[in-house]
Structure 1
Amino acid sequence: MFSLLEALVVTWLAVGALVAVPFLAFAVSRVVEGAAGSSLMFRLMMLPGTALLWPVVLHRWITADRRDGHA
């Protein structure tokens, strides 16, 4: 049985994966200027950090889309 802390960590990482995969596949080039044309290996290396910091990533993604007129 999961403790509350374990359940929160698993939930945090699951949501992080749900944000990180589409972000790295489609939006990283729009949000981070230096990532334009980046390789698959670079995006795979970014996956753990993006999944852990998903609230920051999601905020930057949303504000970049609003700034660029995509939303």
Structure 2
Amino acid sequence: MNFLQLLRKRRGKSQQDMAEMLGMTRQTYARREAHPENLTIEESVLVSRVLDVEVGHLVTGIARFIDEAPQNE
């Protein structure tokens, strides 16, 4: 589970809920959630608003999860 998925679940939201609030399909949101490092600045701001977290915390949380992820060798 990544940081974005963890935040979403803690807020009691489904991927479909998030997609509707962000104006995208569930499939697009699922891709963004799977690879949050690819969020645009605009998407990061919208996601932070929907999940009620400061955008800085969202970005640094994502970066920490990426840094801590096991690396494929």
Structure 3
Amino acid sequence: MTPQKIIDNSNVKLATFINGVLKEIPNTQIEIATAYFNIRAFAFIMNNIQDVRCFRLLPGKAPEESPS
């Protein structure tokens, strides 16, 4: 699978991409920077990360309420 810097789910779903990489390179390092992460979405990749050397999730800043 060709490495990509940005996955926006328009052409390739993030879970599909990550699972493909993990199958091709099981002892790899995964770092995900995201502003939006649903912990339930982790279920789509959790079975494939057992052999990962390092997994880092870098969440973005929480949205702030705009003043009314």
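Nothing in this text is a laboratory measurement; each read-out follows from the coordinates by a stated rule. Quantities reported herein were computed from a predicted structural model and do not represent experimental measurements.
To test your reading of the models, identify which of 1, 2, 3 gives -22500 for helix-only ellipticity at 222 nm (-39500 (n - 2.57) for each DSSP H run of 4 or more, over all residues; to 500) when calculated.
Working through the options, I get structure 1.
I have 3, 17, 30, 28, 14, 5, 2, 0 for P(r) over Cα pairs in 5 Å bins from 0, in percent, calculated from one of the structures 1, 2, 3. Which structure is it? All intermediate terms of the calculation are to be shown ahead of the outcome.
Working: 1: 3, 17, 25, 22, 14, 9, 5, 3, 1, 0; 2: 3, 17, 30, 28, 14, 5, 2, 0; 3: 3, 14, 25, 26, 16, 6, 4, 3, 2, 1.
The read-out was computed on structure 2.
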